[in-house]
Structure P
Amino acid sequence: LRQQEQGVALTLWTLLVVWGTDTGAYFAGRKFGGPKLAPRLSPNKTWSGLVGGAITALIVGAVVAVLGKLSAPFLGLGGAMALLAQAGDLYESWLKRVAGVKDSGRLLPGHGGALDRFDGLVPVAVLIGALVSNGNL
């Protein structure tokens, strides 16, 4: 992404959308609670967190798109990328359950391990990178 004409803005957009997803999901889930999203995989995730993360990512993505002068699709793409980021998070939780571990490493114990910091970023960055590289965004 960095090597694209608007590489810095694209990279920041990707990072901030994923971080916005995590932050929005956390605070919405804490505030509203409600039914669990995937209790066997990640018992603390709620449907309200999913929605809160998507709304936050949509807003963050639109703001960064305007400030970074990114193309029009980036204005509304944040919400969809939030769903992909949360799917990546659930997938990583599933991998940990299959492996029978609580944390994905010792680097950040209590926070799920180092992989938990990147579980949502990886699928979003790969998809955005592929779409931008192919000229679809």
Structure Q
Amino acid sequence: MEKAMLVAQALGGETSKEMLIAQFKHTTGTAISRMQITAEERPMVEKFMKDLDTILRNKLNEPELNKAIASIYLEHFTEDEMDQILAFHRSPVGQKMRSQSQLLSTAFREQLVTHMRGAVNELEALSNTFRKQLEAQRAKAAQ
């Protein structure tokens, strides 16, 4: 399992997570930009985005997800093949990895989506709290 986790890291598992975080933050940032945030509200937005980042990173770095991703490699590669992948990516097993990359990418995406469903309630709660704080700030400023 440990070797499979190393293979996952070497072959871009962390890159995929960072891309997912960036994509989610971009989508959220776009939605926030439609709220016409004022200069006074900017610190609230920054805190919200920091909290969002923390939730996403915590969820994506849970050991269960890392083990699930490593298990996908264990399903498709032997221990010896993982040694070869780590040692030299252009070896015959590297060619096999490339031929399996679409299947692996699909399995990773499915696992990430399934895993991140657990963060939906946290993210909704964070969004609701942020919206209430923003409305309170705006109501106070309007007085």
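Overview of values
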item: If Rg/Rh (Cα atoms, Kirkwood Rh) is computed and equals 1.15, the structure in P, Q; result: Q
item: Read-out mean count of other Cβ atoms within 10 Å over residues 17-24, computed value 24.6, structure in P, Q; result: P
item: Structure (P, Q) behind the derived value -22000 of helix-only ellipticity at 222 nm (-39500 (n - 2.57) for each DSSP H run of 4 or more, over all residues; to 500); result: P
item: Winner on relative contact order in percent (Cα under 8 Å, 6 or more apart) once structures P, Q are ranked, highest first; result: Q
item: Among P, Q, which structure scores highest (criterion: distance in nm of label points 7 Å out along Cα→Cβ at positions 41 and 57); result: Q
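None of the figures in this text is laboratory data; all of them are computed from the coordinates on show. From a predicted model like this one, the values you see are computed outputs, not experimental measurements. Cβ atoms are built from the backbone, for glycine too; each structure is taken alone.
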